[in-house]
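Just so it is clear, none of the values below were taken in a lab; they were calculated from the coordinates. Keep in mind it's a predicted model, so treat the numbers as computed, not measured. Cβ atoms are built from the backbone, for glycine too; each structure is taken alone.
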Structure I
């Protein structure tokens, strides 16, 4: 049971990632069409919970911290470097930039953005800075879980939740980077463990009828809080709802009708390319805004921008996934295989 839980591919989780990526684009298309208080934080929180869940599975298989950090570097940095260099080239060649004022494209700032230390060149990359901060937090949490059980890990979650209400902590890294949802990674890690120490996991015991009610409630609450101003409270609800959906998608009844949207192949495709899609979607949206100077009703404008940006971003994201993400992930795996041999 444990081996299956930690090594088997879970396709519904890939679909959740796809829906999250598409939702971020939808939020930003709406933001270009009318004034909204929602910022697209909810899909990012879903990404964080899912990352914590999947990274915990990786650490269960191989808890070596050096291997883990190296894998994260091969996973995150190549695509981020490619994106920042693409934006730098576009700015130098065509004066292209995103936002109201152009960011600095001097050499040092380009390097800092490429390494995910800053995110002023591509604003959505703030969440990747948080992912980098999460690396030592996840390693520490997993070590605590293995040695001392869940109690100290839950205590860490409580501390980080409390800090999410404190402005100096939330904006510690300045810019758009928001540390409030950092604990979502740890919640995902605990979700993977089943709320117990590794080796004592169990599948969900929810009956299909109850699982349907729980999943429907999670969908509904997630939508309500996602379209509101993002605060520590709404982020907490988003983390809870994301955990419920990830847990049911991973370990819930296979025949659950309410989860059938997670079985759609095209959404799984977007889940597969979601990292590159997330990095590039704001570029696609910026191009769509420039190419489609129309005066439409806000809802129609948002829909047209969404479709146009989707058509622009999808092939670009697939290319970067195929020729940047996959090769470097393979390099990291081959290096680990050589060392283990």
Structure II
């Protein structure tokens, strides 16, 4: 069984300040969106999913062609939240020590004695942009695993705790396949969302051209702090989960596991591997965050149905038959939602 990120027992208990924190969360999310909109045109759905991931204490994998402002969007988010930000450009020659840090020999100028000191790498931050993560070999990609799951880094036999909140937002280019290393399933599963960044509309692209080819400039202001984000994350976990919504999540995840007795008949032919328990956990957490962002006190079916795509997209492996027929993972998830929704809606 996959364990969820560790939390203190008291974090799941009702808090008298939850109503106030929930109201503050809604205002803060709107303020963050406004700050991002000063710099980034459009991409409102992507920004919302990034905010949901942050409030859920999760990480995001963003996929899109070059030039869609993925890096700019993440940097602006960090600035609006007053978080420490580091960017790593992943390349084929990048080594794990280039991410986590390494021991260096330092000589004391007074005594002349030498000692080993740990030089911290760029992973020691609060928001880490792993740019083009699929351009580096798996052994370097794996340097992020412990930090993403445990929020810790082990190097030289010592374990260092990362500053909270901590997020990894990784990007990858879907076009170029030569010289790339697809993320292993274990690494992909640690991302809460797989977000697809699409092209802007014509009007949005027109505004992008106007902004970037003129003297337009906008300064981003910090509207929340890291401490507030941590408080919001704890509030998210205390949002009630109605039984029928939990049942929908369990039905959805188990319906696309080919070896599960509850698996849908069509899924057995089209899906090689289905999502694990972490998918259920993270879909619920993300739905709780979305409910709070929209000012609602509990999760609804619309929350889990809307977020099923980014949560399951990178956790389903289609069969050769599906790929040969041109059936994408997104097609499979849409079919899953369509199959389950009428049944659940009729039962309520």
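Worth a mention:
- Highest-scoring label, criterion being percent of Cα pairs over 21 Å apart, for residues 118-261 alone, among I, II: II
- Here the criterion is relative contact order in percent (Cα under 8 Å, 6 or more apart), and among I, II the highest value is seen for I.
- Parent structure of the calculated result -13500, given that helix-only ellipticity at 222 nm (-39500 (n - 2.57) for each DSSP H run of 4 or more, over all residues; to 500) is the read-out and I, II the choices: II
- Identity of the structure behind 18.1 (criterion: mean count of other Cβ atoms within 10 Å over residues 22-29, calculated), options I, II: II
- Once distance in nm of label points 7 Å out along Cα→Cβ at positions 38 and 158 is evaluated on every structure in I, II, the highest one turns out to be II.
- Calculated for structures I, II, mean projected area of the Cα convex hull in nm² is largest in II.
- If distance in nm of label points 7 Å out along Cα→Cβ at positions 126 and 318 is computed and equals 4.0, the structure in I, II: II
- Comparing mean count of other Cβ atoms within 10 Å over residues 62-69 across structures I, II, the highest figure comes from II.
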